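Each structure below appears as structure tokens.
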Structure 1
Amino acid sequence: MPELPEVETVRRGLAPVIEGATFTRVHIRRPDLRKPFPHDMAKRLEGARIIKAGRRSKYLLVETELDTLIWHLGMSGQVRIYVPGDAVPPPAKHDHVQFDLDSGAHIVFTDPRRFGLMDLCPTEELADHPLMKSIGPEPLGNAFSGPILAAALKGKSQSVKQAIMDAKVVCGVGNIYASESLFRAGISPKRKAGTVQGVRAEKLVVAIKEVLSEAIQAGGSTLKDHRTTDGGLGYFQHNFAVYDRAGEACPGCDCDISKTKGIQRLEQGGRSTYYCPRKQR
């Protein structure tokens, strides 16, 4: 599933194309994805001017003069922009939604597994929408700090890896970037979340911010489905320190891999975790 860097990469691709433009037509080619589309979605969007392309956690937020489109990419969703003059191909099997703009640009949402979703909400009610109201602090904002993280983790007996993947603790940190951030902070993914306090919490916040920022600059990570809005690949996967590198040496390793077995993989909450037991405590 796309994590924060992949969604932010898509947002940055959309913003200069859609902000200030007007929806002229919305093509909805099936009744639902993960959930049904709002029955009046096309009617409410057509003729509406787009004010801002935003993001909250892993959700794209397309704000118009009255409503905000809440948009989740799901497991396999891709957003493709066709600028004026581009030849727009005929709709393919999984091209479920197309937005036409008065500028002549077209935005196509493709979702083979149909785990994405779109909903509409009056903008003034957005903070209370069920998908928004329980989301924790944005990891790249000033509201996310060592003391804030420490307070959120205090008393939790679950692993710190699982805790930082909880959007109520900090939003947008998924499986890949949790493993990478914990390695950079030198914290074992098996450590009880409640013990990550003080300096440990500060180091983890710094690591999360660094990893996510670097991943955004790299266009996200393309392991299978993620594409940028021009159809390109993200390339942060080439910079992974531990994720999907079981048995290999971690960066700066001076161990005898034949004895230590290198980076280890374990399963936590049904997800694969990668870490170095010698560097992460």
Structure 2
Amino acid sequence: MSDILDKRARAALFRARLSMAMAEQNMTQSGLARLIGSDRSTISQALTDTGTRLPGAHVVGACAQALGVSADWLMGLSDRPESASALTAMALTLTEAPRALIDERIFAWHQEAMGYKIRHVPAGLPDMLKTEDMLAWEYGPHLGRTTTQAINASRDRLNWMRASPSDYEIAMPIYEIDSFARGTGYYGDLPSHVRAAQLDHLQELTEQLYPRLRLYLYDARRLYSAPVTVFGPLLAVLYSGGHYLAFRDRERIETLTAHFDQLVREASYTARDMSTHFAGLRGVI
């Protein structure tokens, strides 16, 4: 909304929004006057005065509180009618996270951000880029028969990524891919044929989907990142292992976007390097 509103236009907008908020709350002039401890004539004048005069700040604030909207919205300083406390509650949510990406909440976030760039730092290898054998090895001990759901969810995410107008950037530490290829640490008992097929699959996908899918590897000795996904300018989600911490306020989204972009800028292996890098890792299996 333009910041350059003359006094008459601002007063007209105030009257329209006050009337709208009262209608949504089914509030009469007398009822609102009682709630704010004022005379009915004060509300009547606020609604009918065709000049440039606006009620005092205490009246505007009291009306906003009684009607469950923000004073900034009533005054035309914001396009969001929610109160400050409501906006704060909406800006941060904490929800449970499943062991595998079988949560429809994840898919809904991807759909909401359709057309925006998705920036992703996974906790390990990205689920949507894993082979079925890899998913079965990783989630079978935890999910049992529902491992099939994890496989189907991963396939759905990959199909969505193929068809979506969104660009996907994924940043991972170099050691994650290296440890995977060599079968060390977390991947110590992962059969070599599964690792080989997974590397082939990653090489194929990064070639097929480039430039809409871009994978970067950064040096964790110089940079660190917790698992995070930034859904364009709409949402940033941190993954704690058992919960998603989702932010919708602009400041935190911009901060996490800048953090991700630093990972990309300082990556040791860029998206153009990945096909050759995967081929080289294939040789260590």
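Quick check on the output: 1.17 is Rg/Rh (Cα atoms, Kirkwood Rh), derived from one of 1, 2. Which one produced it?
Values: 1: 1.01; 2: 1.17.
Derived from 2, not from the others.
Of structures 1, 2, which gives 1.9 when distance in nm of label points 7 Å out along Cα→Cβ at positions 126 and 150 is computed from the coordinates? Write down the numbers at each step before the final one.
On the way: 1: 3.3; 2: 1.9.
Checking each candidate, the match is 2.
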Exercise. Among the shown structures 1, 2, from which was the value 1.5 of distance in nm of label points 7 Å out along Cα→Cβ at positions 182 and 246 calculated?
Worked result: 1
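Given a value of -7000 for helix-only ellipticity at 222 nm (-39500 (n - 2.57) for each DSSP H run of 4 or more, over all residues; to 500), point me to the structure among 1, 2 it was derived from.
Values: 1: -7000; 2: -16000.
The value was obtained from structure 1.
No value in this document is a laboratory result; all are computed from the given coordinates. Computed from a predicted model, the values in this text were never measured in an experiment. Cβ atoms are built from the backbone, for glycine too; each structure is taken alone.
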